[in-house]
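Colleague: Each structure below appears as structure tokens.
Just so it is clear, none of the values below were taken in a lab; they were calculated from the coordinates. Just so it is clear, the structure is predicted and the values come from calculations on it, not from any experiment. Cβ atoms are built from the backbone, for glycine too; each structure is taken alone.
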Structure 1
Amino acid sequence: MSITSDSNTDLLSNLERKVEELFEKSETLPLSMSRDKGNIEVRTKWEGDKMITVAQAKLVENMKPSDVKPFFENFTEAFPKVNPMCRNVVHLENDTEQSREAIKSILKFPFPLDNRIMVHWKYLKMDRNPDEHMLIISEEGNSDIMTKHFTDEEKKKYVLARTFLCAYLVKPCIENGKTIGTNIQYAFSGDVGGSVPKWVQNAVGPKTAFDSVKGLVNFVKGGAK
């Protein structure tokens, strides 16, 4: 599904729609991992050479979706604490007109693979519905920031990986009109770059998605203490 509009409104709307469609059909994807007595599931699917990974924590008790807001808002500092594969995330610039932030991510890959680098945009959709919040990361429309922020030194040091779509969606779990906890969904679709065997991606991809969900839960609950 290509995006042809130069309008950021159309771009963000299309990205948001892709996220919604992916989460809606996630139950149809093959199950790759189940943890916490089935409360956290990871599902994966291959589309050609592209791996799509979706993870969900069905019900996180004693946590409100609003508790996740500081994590979304301070993503550059928080995400490396959540996902051990992420070495660091660097703020590059703000596009205030388009309400987005350019960031650069460095990923640690197991030896003998080279570490990866990603340059992409981050979007926040807070309170898109009552106490429902979404974070989206995508390389769509990143040619200018690639030119400005992907240095010659980095081209020699890292392999360029691509983020077609990465997203978190948190929303309340409601029972009898009361919020009893939080549902967390996470998705990643990208290209790790270079030559990485599928069996390696099949092992690393689901684990990374699980860490992105479980690590977020631990981060939020730990920060709330």
Structure 2
Amino acid sequence: MKLDINKVHSVICSNESLMEIYKWYLTHNTSISLPYHNINKMLGILYHIICIYENSRKPDTDYGFSLEESDLFILMVSGIFCLHNNSGGKYPKVTDAENASSGLESCMLSFFDENDSTKNIIDICKSNIYAAVCNSSVQHDSNLTIHQSILSECMALDIFYDDFLISGLIGLYSEIGYGEELVIFISRMLKDIIANIEKFNLKYSRDLWNAYGTELMENVNNFSKIFLQNK
């Protein structure tokens, strides 16, 4: 599947607050051009959030929940900042979550009054970010809120984009390879990807697997033949 960046920007442009927040992110994010945890991955997360929002409101889609515009706003803000000032694997995930949350709070308080409503939005977004970033993999947890579950899975759904095995895996290797042989790193990551797919809980994620799973596995098999021969 392909990332529809225009769809994401159209939703952002429909909300003045999201436009200001997005502009702040673009001018304050030090990790915007990392090999993997970059703006492209962030936009991919937002795209899936938007699709889940739209599908959840369709009468013929049984997601078990229906998101409101207020939910979309909170999820979009959480998604914009979930990779903000990411260390690219240099520091623990909790540090990445702290950096993202700090940026979110600075941004929100620069545009909105520091009242109970703003503080509530900040707190919810922070909890979403910590739940998604600090999980090492997608996992169903009955204690997660629907926002946290959505953000957690959307962070993993870039595996379905056409360029993931190249720009995604190679980009991730550039960040966290740490001298490990490329073929060993790729083998380990591909095993993690397959294990992660089995943990998808949202109907949206399972539907993507049904739609693109065969193509993904064909790509994985071909990629494995190229890089993992004689290993």
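Colleague: helix-only ellipticity at 222 nm (-39500 (n - 2.57) for each DSSP H run of 4 or more, over all residues; to 500) was computed and gave -9500; which structure, 1, 2, did it come from?
Modeller: Numbers: 1: -9500; 2: -21000.
Structure of origin is 1.
Colleague: Here's another thing I want to ask about it. Hey, mean count of other Cβ atoms within 10 Å over residues 64-71 derived from one of 1, 2 reads 13.1; which structure? Numbers along the way, then the final one.
Modeller: Working: 1: 18.4; 2: 13.1.
It must be structure 2, since only it matches.
Colleague: Computing volume of the Cα convex hull per residue in Å³ for each of 1, 2, which one ends up highest? Present the calculation step by step, with values, prior to reporting the outcome.
Modeller: Working: 1: 133; 2: 120.
Top value of volume of the Cα convex hull per residue in Å³ goes to structure 1.
Colleague: One of 1, 2 was used to compute P(r) over Cα pairs in 10 Å bins from 0, in percent, for residues 48-119 alone, and the answer was 15, 36, 35, 13, 0. Which one was it? Could you put the intermediate results ahead of the total?
Modeller: Working: 1: 15, 36, 35, 13, 0; 2: 18, 35, 30, 16, 1.
Only one of 1, 2 returns 15, 36, 35, 13, 0 for P(r) over Cα pairs in 10 Å bins from 0, in percent, for residues 48-119 alone, namely 1.
Colleague: If volume of the Cα convex hull per residue in Å³, for residues 16-55 alone comes out at 56 when worked out from the coordinates, which of 1, 2 was used? Intermediate results must be reported in sequence, preceding the final value.
Modeller: Working: 1: 71; 2: 56.
Source structure: 2.
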